[in-house]
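Since every read-out is calculated from the coordinates, none of them should be taken as a lab result. Values in this document were obtained by computation on a predicted structure and should not be read as measured data. Cβ atoms are built from the backbone, for glycine too; each structure is taken alone.
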Structure P
Amino acid sequence: MDHAADAHRTDLMTITRYVLNEQSRHPESRGDFTILLNHIVLGCKFVCSAVNKACGSSKTHRSCRGDKCSGKLSTCVSIKGEEQKKLDVLSNEVFIKALVSSGRTCILVSEEDEEATIVEPSRRGRYCVVFDPLDGSSNIDCGVSIGTIFGIYMMKDDHEPNLDDVLQPGKNMLAAGYCMYGSSCTLVLSTGAGVNGFTLDPSLGEFILTHPDIKIPKKGKIYSVNEGNAKNWDGPTAKYVEKCKYPKDGSSAKSLRYIGSMVADVHRTLLYGGIFLYPADKKSPSGKLRVLYEVFPMSFLMEQAGGQAFTGKQRALDLVPKKIHERSPIFLGSYDDVEEIKALYAAEEKKE
């Protein structure tokens, strides 16, 4: 037995140890935020396990609410009329229960639920959590990386929780992150002081710090967009993508990389640089991605890593949503790349 190697493995920076270290820097802290994050981490571990098992688990089968269960992953319909996988239902239940049982939340907004969940008074805390329990679920059947996205707000004062507690600009978030379930399970987190990535070690059952202090390159060589929607794009988006493919300044063309799972596309953008685009178009004039639990958390992470996030009109984190499932266009990624698309929108606005 290699005792030296075993000793080294006990000196790892786990996500629990990291959060406790952060807590120690705030003497006034009561540990509530740490407890909440631990419950989110637990939910991520559970969903990771369920995703890996796919439909082989009896619990996954029981999560199907359709009248027929074929043993496949596509037998349910979501409340918004989109196709919903059984794992979506399970993941949503896992996170709702994990968050409520933490005793630290007061209101929850999930992509899968039409209405917000108000936590009963006896289990109520100070935090509001917005989340997409299983983003990219249309990719489940083909094995593409999917993930959970979340953002955390805190109630400003002691009152009965209401929608105004979550209908705040993204810049008011205390923390945001995502957990990507792919070839490895990676949790990326920011509590407002930079971005760190943790990878799940299955042998320990712990998330280990593997990507400390992530900084997105100032300019990237990759653009990520669904070019199948090109005929419906507005002028600035079309011009930007044309510039990516056929640069006139003598620089190399950018490479197109598009997975179709926001967590996977944003994760690659964060690590390698470049830009992720999901613009408004004729088909979706308000954009397609949801503000509270997709646009805001990812924009928060990008800014914390030194990048930018833009809606086509303003800084993404300055948006004030009016509805919990509101949508918005989004351009996020390397600082210089987002500057370019901002300039194109500014030029378009001047013409008008």
Structure Q
Amino acid sequence: MPGHTRAAHSTVTESPVITTSGLTKVYRSRGREVTALDGVDLHVREGEVYGVIGQSGAGKSSLIRCVNLLERPTSGTVTVAGQDLTALVGRGPRAGRELRRARSRIGMVFQHFNLLSSRTVQDNVELPLEILGLSGQERSRKALELLDLVGLADKAKSYPAQLSGGQKQRVGIARALAGDPKVLLSDEATSALDPETTRSILQLLRDLNRQLGLTVLLITHEMDVVKSVCDSAALMERGQIIESGTVSELLATPGSELAAALFPVSGEATGEDRTVVDVTFHGEAATQPVISQLSRTYNIDISILGAAMDTIAGKQVGRMRIELPGRFEENVVPIGFLREQGLQVEIAGEGPASAPQDDTLLVKEGAK
């Protein structure tokens, strides 16, 4: 399609297209200071969908608004597609023009759509093209192409009030693509939508990521968003990134808070002489009957207390909480068996379980 032939499909590279270094944002009001961002280092690789997740007040919105300098950072740097945006912040018309030009290559999708009710769908998409100085004929051609790309070619002459929430967000996405951006930022773009519409919008973002080679940075408080669409993710708390990495890396990281939140399991031991273990399955191990093999190999009864399974990037992954008979020191060998099958094993609530290193039983430190 003309104007959108950047890539047939997206390929994640090691080259970062979004980098923040020591990013800090302090809000001052009535003599008080509130630190929204506290030294955030973020690296989003070219061609990936990167999710930033956290509770309300964690600093997610401040982060994404600092990436395109809608909010001016108090300190630190923001680099997008090799350009230091923070260096463009200055006084005078020239600085303003350069920053606007840089921003035109960064698309932004908002939670509440931000459409102009007095304009048709096509006119809403044409708005940034007007600002870029395109002729009326060029604007019309490109707006119709973008509406076709997001599945709304038949709604060009409709008004926002005539659209559903999902359709409005598709218009917002089309408008965000008007400047042929290399980067698309999504600020809670699905939080106002119902689950089915959310899935369709996330699929659209993933399709655009692949078709156009877009790098997508999205913020959300919904774990399902990360599971369904993200290649990498970061967990924010109190203005800091406390954990980050590819989703597969996080699932394989002992004690990962994000992995536990993505695949929550629960269940308490039924007695003092029981060992409760959290097992993380990913890759080929997720399709193997490991638990039944463990039961047969060591002739032990295993109780499944909870499980959470899903498919990420076409691969089945998940976590399971199981109960083994006997205390920890009696279960070192069975736990070692699980680890030998390529599984991540943790004693529930206590972190990674040790694997046997030789023929000697390893007794957990502090166990009596």
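Quick check on the output: 4.7 is distance in nm of label points 7 Å out along Cα→Cβ at positions 110 and 254, derived from one of P, Q. Which one produced it?
The correct label is Q.
If you rank structures P, Q by FRET efficiency 1/(1 + (r/R0)^6) of positions 38 and 134 (r between Cβ atoms, R0 = 35 Å, to 0.05), which sits at the top with the largest value?
Result for FRET efficiency 1/(1 + (r/R0)^6) of positions 38 and 134 (r between Cβ atoms, R0 = 35 Å, to 0.05) over P, Q: largest is P.
Of the structures labelled P, Q, which one yields 14 when relative contact order in percent (Cα under 8 Å, 6 or more apart) is computed from its coordinates?
This value belongs to structure P.
Computing FRET efficiency 1/(1 + (r/R0)^6) of positions 102 and 294 (r between Cβ atoms, R0 = 30 Å, to 0.05) for each of P, Q, which one ends up highest?
Top value of FRET efficiency 1/(1 + (r/R0)^6) of positions 102 and 294 (r between Cβ atoms, R0 = 30 Å, to 0.05) goes to structure P.
Of the structures labelled P, Q, one was used to calculate Rg/Rh (Cα atoms, Kirkwood Rh), giving 1.07. Name it.
The read-out comes from structure Q.
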